[in-house]
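Colleague: Following this line, the structures themselves.
Only the coordinates and a few stated rules stand behind these numbers; no lab work does. What you see is a predicted model; the values in this text were computed from it and never measured. Cβ atoms are built from the backbone, for glycine too; each structure is taken alone.
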Structure 1
Amino acid sequence: MIGAQLLVAALENEGVREIFGVPGEEILEFLEAVRRSGIRLILTRHEQAAAFMAATHGRLTGRPGVCLSTLGPGALNLAAGAAYALLGAMPMIMIIGQKDSPSRRQGRYEVCDTVSMIMPLTKTAFRIVSAPAIPTTVGEAFRIAQTERPGPVILEMPEDISAQPAEPGLPLVTPHAVAMPVAPRSAIDRAADLIMKAERPLIMIGAAASRPKLAGPLSDCIRRLRIPFFDTQMGKGAVSGGSGLYMGTAALSSRDYVHKAADRADLIISIGHDPVERPPFLVGPAGPGLLHIGYLPATLDDAYQPQVEVVGDIGPTLGALADRLHGRLPNAGALLGLREDILGRIASRAEESRYPITPQRIVHDVRQVMPEDGMVCLDNGMFRVWFARNYRTMTANTLLLDNAFAAVGAGLPSAMTAALIFPERRVLAVCGDGGFMMNSQEIETAVRLGLDLVVLILQDNGYGMVRWEQAIDGYPDFGMTFGNPDFATYAKAFGVKGVRIEAADSLAPALAAAFAEGGVQIVCTPVDYSENLRVLVDELCGQNGV
């Protein structure tokens, strides 16, 4: 056995079943070891897409996704995916090649200090220095990647270590679950006392509450406490939006309709807040009390200053609070009277037949064709705000968006991973024309993998979100416009079906037909982003008390 084979054995020991990436000559020994193993290589057309796919694997399963690249330019192409995983708290292992450690017969060709360059975008990095060190190094890398707060870890594998003989029978590290510390009883008592004294309590669900293992305990706690809740963009869907307690999603930091509830609450119970997201609400000196429930202590800033913190494994904490408070909160539903008005205003104009199609109608029609467990994977763009506000999630982790690193180009790769993990579900990628073209080459990868995947492209021939901010700041429209291919023809070049929507009433039927036909399908529609200013600026900022 050589080092490369030992590395593959250690990965299999950790439960790795697929690796995403683009190979290079420095990792050919490792590639051959993968070929002889039970691990599936998913070859992508760009390393960035491989990293986005591996990160999404970690997000959806809680187990680190694995991606690989060669040294130098290939490794640096993983950087955006590393930051995506780090800010989004997604466990991921990045395996990168390197020249021989003792000698460099090709001089400095392609050699750069990749680890030092990418390390600030990761939790840590390991340079594998000998074959015997591989089992413990891999075991530690997986442990660190999964430990709260999850994130990416680098494994750099030099060519000579890949080829280095390893002692036969070298033991691998036995993977095992590591239980998080549970919050002390005294902290849970303080939190319970604070909640019982509240006259208008409101729960906020943040990004860390979307960990796959939390869906059950969180939903059970909400059901038993009967306190209304809203969520942040990355906390969206952790509890069903079909619940009669759902008050909306904070897609903006202030002035949206959901902030009526936040402004009137006397206590906000924050579950899983992560400061990487834009503040879901702004609290002034006379603002509500704030209770922080999280895996880690709160990070204090101008918008987030809790009076009580409960730190530890969130699941058991919520169970203990529900046991203490079930049936003992006469004021639990004090803010529910605001719910109908908030949700009604958000749904306004959702069925307009205007063409180009409005964002509200797009969200409405997508919801109509997606079953409760259907997965919608958003790229980054103005439409993300509209889906966060208007889309009602019924099943945990079925609306994937990035409100942390906000990487443009991640939507298609993340949808491909969702389709790989959940082949029995409908999966829809929603991309702006700018974001789609950043990684559109991965349509070939999706076709080669035989995925069932529909890609909805929203076309406005420009960088719409930046254009919106430009308009808000009073600048003239400049530097945001580009041309596009005919996306239906572009789809045919990949051997897939492409459809362009020519009327608002055609969108839902086209999406339904694409899902029914199966395979990779592209649906393109023009979008009317004048609604960005009309609703998100003029209407909201003109509302008193919002």
Structure 2
Amino acid sequence: MSISGMALATLIITNGRVLTMDARHPRAEAVALQGDQIMAVGDTASITALAGPGCRMIDAGGATVLPGFIESHLHLFMAGNELAHLQLLGVEGPEALGAALTAYAAANPDVPVIRGQGCDYAIYGRSLTRHDLDAIVADRPVLLSAADHHTAWANTKALEMAGILQGRDLPTGNEIVMAEDGLAAGELREFNAFEPVLALSGEERISAGIATGEEPNPMPGYADLMRDLEPMERGLKHCAKHGFTSLVNMDGNRYTLLVLSELRRQGRLTARVRVPFHYRPHRTPADLEQASVLSAEFNDDWLSSGFVKLFMDGVIDSETAVLVDDYPATPGWKGDALHSDARFKEIAVEADRRGLQIAVHAIGDGAVRRVLDGYEAARKANGKRDSRHRIEHIELINRQDVPRLAELGVVASVQPVHAPGSMDFPVFPTMDKIARDRWVDAYLCRDLAEAGAKLAFASDWPVADVNPLRGIQAAMTRPTYEGARDQRIPLLDVLAAYTTGGAYAEHTEDRKGCLRPGYLGDVVILSDDIESVPVDQIGAMQVAKTICGGRVVWEGE
């Protein structure tokens, strides 16, 4: 305390190019934190004068200082676990895949299933078969997942051990692709198709949150819980390294929150995390009582629930996204929705009645329309409120539905890194799955913003690299598709979608997303001045320090 009795700063950042993301005071030189909150923002001299005994002083060296980044859509538990798997992004052709898979198998002789992540749909210039994988590894089960995690490829051993070599009945929207010989070809589309192989891996506790949304069965004991801290913490550390202080998980169950709670108890939680009630198609609207219970149990600034996550469709690459019109190369096929129009309206009305936010994965324009119709039905049934229901992805939207997002107060949770050609995903074959005259409606960003939709940016990690600096570059340098409008947006708008937009999307803009006195002490310091670095080099920048709740949780090496 000072002589006057005023609290003094415990951490001060000076010599920064501070972008507060606060429209009232957009720029500053220094930031003072007192405990876990922002104390003051201003010029170096006035902020330095607030230093108390033992105050940590950090010189930003002229680099950009921002509110902590908000990752608005990721799969933390799964992604942390997958950091230990074979990474296949950029691997192309039989020789490269053979070398990578053989080396990984040799280095990991005891894993129950050899898992690979980020496999391209056209890694061989076509889709993989079980015979392709058998030629590399035949005596151990192998499962390679596409980057989007909606398709996987298994070898014969994996299909036999999982009991699906002869196929099996699956819910709508899921498929075990069968070959002419009457046996599974090796391609497994959507979660229910490859879940039996995942079960062989011994990682079902981690995958339960996304595969079924139910609790692990049997419920893990103390020893299992302690083991599961490792992959979760690995994911948290990876996010802290990239400047994230808030994470919106897009799958989960109560067990996910119990793992996070134990990390918090041990002082190892390095970000604020939201976890939904995951409503899979096997559930009924009555199950939403569980969502209300979960939301009441976890409801503070470190761990919270408060929302319901659903999938309406799959993805464009495997033609499981739901379109209004037929897929160009598959006449008569539009994709199968995971919820009927009537059932989704029933779900939306009940969730909204309970005051729960709704977030729906909807990639195709048919799925987006069905979700908007459900949100409109909820408003008519329950009355207008500040619900901020969300649509995740929106990779194709019918032009007449664009203004409906703003009209219904829907948040557009989009991933700039997913637009083909913008970062790691090639333009083709994805864009071949969309009719050329519809490219004008694909992967919109600028058009959604100009129509009044609130934007929240994310990566969907592990689908794409979680690094927000690469995401910022992707949003500003993405290609313009033939016949379409330029969808790039300016730097400050992109930064807003990773900060204030993310806070708005989770109803926390009164305490998060900008650097303002009294707000949560979440700050990121970059390695350089992001406004001076050439746009095509932003992705090569790094995070120098990440501060969450007034504590430095990452320091660059």
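Colleague: I have 4.0 for distance in nm of label points 7 Å out along Cα→Cβ at positions 246 and 486, calculated from one of the structures 1, 2. Which structure is it?
Modeller: Working: 1: 4.0; 2: 3.1.
Working through the options, I get structure 1.
Colleague: Something else now. Determine which structure produced the value 12.2, 39 for Rg and Dmax of the Cα atoms in Å, for residues 430-469 alone, calculated from the coordinates; the candidates are 1, 2. Let's see the in-between values first.
Modeller: Values: 1: 12.2, 39; 2: 13.1, 32.
The value was obtained from structure 1.
Colleague: Can you tell which of 1, 2 yields 19.9 when mean count of other Cβ atoms within 10 Å over residues 126-133 is derived from it? Could the numbers behind the result be given before it?
Modeller: Working: 1: 17.4; 2: 19.9.
Label of the originating structure: 2.
Colleague: Sticking with this one: Which structure, out of 1, 2, was percent of Cα pairs over 32 Å apart, for residues 14-213 alone calculated from, if the result is 24? Mind showing how you got there, number by number?
Modeller: On the way: 1: 24; 2: 40.
The structure behind it is 1.
Colleague: Comparing relative contact order in percent (Cα under 8 Å, 6 or more apart) across 1, 2, which structure shows the greatest value? Present the calculation step by step, with values, prior to reporting the outcome.
Modeller: On the way: 1: 13; 2: 17.
Answer by largest value of relative contact order in percent (Cα under 8 Å, 6 or more apart): 2.
Colleague: A follow-up question, please. Which of 1, 2 yields 2.0 for distance in nm of label points 7 Å out along Cα→Cβ at positions 78 and 422, as computed? If you can, show how the numbers build up before the last one.
Modeller: Details: 1: 2.7; 2: 2.0.
Clearly, the read-out refers to 2.
Colleague: From 1, 2, which structure was Rg and Dmax of the Cα atoms in Å, for residues 142-341 alone = 18.5, 56 calculated on?
Modeller: Values: 1: 20.0, 70; 2: 18.5, 56.
It was calculated from structure 2.
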